[in-house]
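**Q** Please find the structures below.
Values quoted throughout were computed directly from the atomic coordinates according to the rules given, and no laboratory measurement underlies them. As the structure is a prediction and not an experimental result, all values here were calculated from the model. Cβ atoms are built from the backbone, for glycine too; each structure is taken alone.
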Structure I
Amino acid sequence: MRMSRQEFLRWPNKAITLLGMSGVGKTTLANSLPKNDWFHFSGDYRIGTRYLDEPILDNIKRKAMQVDFLRDLLRSDSIYIASNVSVHNLAPISSFLGKLGREDLGGLALEEFKRRQRLHREAEIAAMKDVPGFIAKSREIYGYDHFINDAGGSLCELDEPEVEEALAAHTLIVYLRPDPALERELVKRAIRTPKPMYYQEGFLDDSIARYLEETGLSGPEEIEPDAFVRWVFPALLDHRRPRYEAMAARWGYTIEAARIGEVSSEADFLALIGEALDEVS
């Protein structure tokens with residue numbers, strides 16, 4: 001969606017999609033807005049509570065059944081298991097995605113890892129297709145004036161034109177671009193705490209081949225899961241950067257992520273977006 005600053009400021013029911021890597025500040029920015037006026041739609045929350053809820057629970061139950069004490073209680077229906085996904089706690093989704101590599105270190109075999117990656121992609125596509133409907137529901141049912149879509153960091157890798165077109169038709173797309181300092185910090189975080197990630201399948205295949213060649217390992221089953229995540233993350237940044245920039249150039253606008261620290265109110269947020277609109281017009 002394209003518009004001028006004045007058109008944006010006069011827009012009575014604003015709807016915005018925040019685009020960027022996990023960790024650049026999308027959720028922080030969304031949380032700076034008045035909760036009474038802005039409906040906060042989290043793509044990851046929707047994925048975990050609607051589209052991957054059953055696979056997440058099945059994965060947890062499968063682990064629990066390996067413990068004698070818990071297995072007996074589950075089989076007798078004496079206990080039940082539920083995941084507690086929230087906007088601020090996405091650990092159940094991460095636990096399902098998992099990491100590639102040695103099973104004795106908690107890794108997944110390549111076939112199973114790819115299966116879960118594909119399920120996540122399908123879930124993210126479905127969640128983003130839900131955005132137009134939630135924009136309507138947020139106003140008609142819940143009475144919110146405005147809507148913000150806190151999209152997942154892998155949105156740029158879906159290669160699903162229908163999703164991009166739907167978001168562009170119903171929301172103002174804003175890319176939060178990290179500067180080199182923030183990118184270095186994101187890499188440090190990934191090294192310090194390697195987390196499960198979604199990888200586009202072609203990128204994953206190429207990365208595995210390069211990693212095996214560099215390490216001399218004979219196959220994915222020998223990969224140390226955390227070591228691979230640490231190694232691949234800088235390449236993932238490089239892979240996603242032009243994709244984010246292309247989406248912003250085609251459909252929306254760009255804001256430097258370093259400026260998020262300037263936002264402490266709704267007025268600050270609207271002014272920052274207004275500046276981005278002026279730069280393009």
Structure II
Amino acid sequence: MRTLEDALIKGKALLKENGITEGDLDAWYLLSHYFHINRAQYIMHPRIAITEEQYRRYLTLIYKRSEHIPLSYITGEQEFMGLNFHVSEDVLIPRQDTEVLVEEALKVSRGKEVLDLCTGSGCIIISLARLGRTKSAVGVDISKKALSVAKENARRLQTDVTFLESDIYTQVRGKYDIIISNPPYIPTRDISDLMEEVKNHEPVLALDGSADGLYFYRIIINGVSQFLKPDGYIFLEISYNQAEAVSKLLREAGIVDIKVINDLAGLNRVIRGRYKKEEESFT
């Protein structure tokens with residue numbers, strides 16, 4: 001007779017054999033996901049009997065993780081800003097670092113019209129619309145498959161967001177109070193050095209920032225004069241070493257009050273600024 005404990009022990013062993021970092025934790029998450037149990041329930045009843053079929057199905061998930069498929073793609077979900085988002089290999093997995101981006105935008109989002117470029121799973125714009133009392137929310141992505149995931153997340157989380165299939169600004173109309181984005185920003189040459197889970201499974205389209213990693217920042221920032229209202233805000237996620245270069249692009253586009261915000265590890269993660277009012281002048 002198989003038990004929950006038997007399954008967990010086997011799962012941990014297989015992930016360890018395959019060099020999965022934090023394999024013990026991943027084995028537990030997959031057990032919790034498949035059997036719909038929490039930690040307290042398991043601790044109280046680790047010897048609950050399971051069928052051979054249940055045992056095999058759980059190990060199927062373990063084998064997937066052994067192949068370095070990200071945990072979130074196996075479970076199909078990822079928590080972000082306290083909300084549960086659906087994810088697939090058509091979108092980047094929402095990361096805790098990106099919560100810094102959303103938290104900064106939440107400080108000024110109430111009653112604002114917000115445009116999210118490179119929306120992916122929709123985690124940024126949906127979080128802002130749900131938590132930030134925005135006036136309107138628009139998410140843009142070039143990928144139809146990503147937009148399908150984003151629309152499903154908006155439906156599941158009962159959030160009013162408009163999604164557009166657009167190559168950055170090509171299908172966007174009007175001006176917004178806030179432009180926000182976590183664009184592809186990894187230099188092409190660096191993608192091969194990423195973790196196996198990332199480079200082999202997450203969409204390259206959402207990672208590759210071209211030769212210097214700044215390609216999408218240039219496009220987004222160049223569109224500020226057309227799509228951001230005077231006195232509006234721009235929020236961008238950046239890599240730890242891009243603050244100086246992106247700050248320069250922002251200044252050249254008329255952005256003032258530029259500020260770099262660190263993530264929990266103390267690394268540069270977010271840059272924000274304000275589009276100068278038309279009547280303002282600077283020396």
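**Q** Work out which structure the value 0.90 belongs to, where FRET efficiency 1/(1 + (r/R0)^6) of positions 131 and 227 (r between Cβ atoms, R0 = 35 Å, to 0.05) was derived from one of I, II.
**A** The correct label is II.
**Q** For which of the structures I, II does the calculation of helix-only ellipticity at 222 nm (-39500 (n - 2.57) for each DSSP H run of 4 or more, over all residues; to 500) return -17000?
**A** Going through each structure in turn, the value belongs to I.
**Q** Of structures I, II, which gives 34 when relative contact order in percent (Cα under 8 Å, 6 or more apart) is computed from the coordinates?
**A** Only structure I yields this read-out.
**Q** Of the structures labelled I, II, which one yields 0.05 when FRET efficiency 1/(1 + (r/R0)^6) of positions 43 and 235 (r between Cβ atoms, R0 = 25 Å, to 0.05) is computed from its coordinates?
**A** Computing FRET efficiency 1/(1 + (r/R0)^6) of positions 43 and 235 (r between Cβ atoms, R0 = 25 Å, to 0.05) on every structure in I, II gives 0.05 only for II.
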